[in-house]
1. For relative contact order in percent (Cα under 8 Å, 6 or more apart), which of the structures 1, 2 scores highest?
2. State the single structure among 1, 2 that was used to calculate helix-only ellipticity at 222 nm (-39500 (n - 2.57) for each DSSP H run of 4 or more, over all residues; to 500), giving -9000.
3. Output the label of whichever structure in 1, 2 has the greatest value of mean projected area of the Cα convex hull in nm².
4. Can you tell which of 1, 2 yields 63 when volume of the Cα convex hull per residue in Å³, for residues 22-69 alone is derived from it?
5. In terms of distance in nm of label points 7 Å out along Cα→Cβ at positions 30 and 62, which of structures 1, 2 is highest?
Structure 1
Amino acid sequence: MRTHLTHHGLDALIDTCVISYEQGREKPDPQLFLKACADLGADPRATLMVGDNPVRDGAAAACGLRTYILPAEHRTGERGLADVLRLVT
């Protein structure tokens, strides 16, 4: 993941990157979401997690994060990210 972010010049836009295999865990383990919040210094109750899988990403809601699940659509075109931007701006 980090290699791809760097390759596309996105690494400077990312404050932290929690990768499941580095943590010895995988979603829906809530500890992954809590680690990301801790690394960011963010209160989980004031954090928005955007995902696309209600089972794997829904665990974020179980540990207190506000959670927005994108519609299960083909991975091309508009998937609802404009809605996310309206939520945070």
Structure 2
Amino acid sequence: MSENNENKRVEHVQTGKVISNKMDKTVTVRLERMLKHPLYGKYIRRSSKVHAHDENNECNEGDTVRIAPGRPLSKTKSWKVVEIVERAQ
């Protein structure tokens, strides 16, 4: 392997929608994905809810945000908000 490939770290950045901002410095983000049913071939929408760290309490409900994994900050919070992609209207 070359030196460049050894030092690169893969970022698992996800995009989701804020569904709750009632906590201090924490938002709940819904991550949606589409998967194909193994037998029938129809696409099914699946979602997960994760808690993400929002340092400045900038996010509001309905915002689309980009989050990245980080070190665990609490029992359930191990993601951080990287940027706000789109504000809710």
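1. Top value of relative contact order in percent (Cα under 8 Å, 6 or more apart), among 1, 2, belongs to structure 2.
2. 1
3. Ranking 1, 2 on mean projected area of the Cα convex hull in nm², first place is 2.
4. 1
5. 2
Throughout, read-outs are computed from the coordinates displayed, never taken from laboratory work. A quick note: this is a predicted structure, and the numbers were derived from the prediction, not measured. Cβ atoms are built from the backbone, for glycine too; each structure is taken alone.
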